[in-house]
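Listed after this line are the structures, all set down as structure tokens.
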Structure I
Amino acid sequence: MILETKTGTITLGYKNGFLFCEFGKHAVDKKPTKKLAKQLSDYFAGKKILSFDAPMPAGPPFTQKCWEACRAIPFGETITYKELAKRAGSPKAMRAAGQAMRNNPLTIITPCHRVIASSGSLHGYAGVTNPNSVQLRRKKNLIALEQRTIAL
């Protein structure tokens, strides 16, 4: 499924047997479930989606704990990488938590855009720190989308 949004083009589907959701147009082997596709479309239509009907991807134990903790961040809220590491059980592993977010194959579904720097600034999304980058503009747009949805 290719979804055109104000934040950018998103591909949702299965590749090599694994579910992925990434910015850009990508080839897929299999379409996502109708329920998950509708949830993603609804999210970008400004509907509050509390969780997505998607399995947790495979990954190293700490990475999976970070993804689980990230999925538990309430819609429209943000936490720091330090707080994410703490919630994943390793309070001093901020950099490892950042790497877990960088390696997240399910953007939006595992809402890594909700994780920000301790200073409150947006950086680190997809490993990028330039505030004018496409990646950080996406992060800013996704946070703003959620905050607008809550305001309605």
Structure II
Amino acid sequence: MAVFEFEVERTVNAPIEQVFARLADIDRYGEWMPKNGSMLKSTEKTSPGEPGLGTTFLDDTTYGATPGEIVEFEPPTRLVFHWWDRTKSGKTKVEGWPGYTLTPQDAGTTLVVHDAKLLAHGMYRLAGPVFRRLAVKERTTTLEALQASFA
């Protein structure tokens, strides 16, 4: 198993509660997530109710469908997702934990530290460095879209 971790941070021009709400609202990702430069095509919440711990979703990406769930939900400061990609026989190939730590700043802005952990299993660990590069690009693109959505 290969493990890769990294962080990306940006300051968002909005109060912490608004930033957390936008990140947690899976149903409205299509309104602010990037249309270009991202492997994410769409996200669909697959469990009922308001977003919270255990909420499930399905990402449609350029690499196929990827299920996931919210594994940490501490409004308005911490949100972590877990997603996984499996082989047709059910073995986990790659999984990730993209998380957000939010800290209020002066003048109603919010510091967003986007951390991510990526695990590549079995023979997929050989492609780990490629997965890491893709993940850093994707996470940076996501934070820049979040930042622009409040501009």
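Laboratory data are not the source of any read-out in this text; all were calculated from the coordinates shown. The model shown is predicted, which means the values in this text are computed figures rather than measured ones. Cβ atoms are built from the backbone, for glycine too; each structure is taken alone.
Here helix-only ellipticity at 222 nm (-39500 (n - 2.57) for each DSSP H run of 4 or more, over all residues; to 500) was derived from just one of the structures I, II, and that gives -7000; the source is II. Given a value of 31 for relative contact order in percent (Cα under 8 Å, 6 or more apart), calculated from one of I, II, which structure does it belong to? Comparing all candidates, it corresponds to II.
Rank structures I, II by mean count of other Cβ atoms within 10 Å over residues 37-44 and report only the one at the top, that is, the highest.
Going through I, II one by one, mean count of other Cβ atoms within 10 Å over residues 37-44 peaks for structure I.
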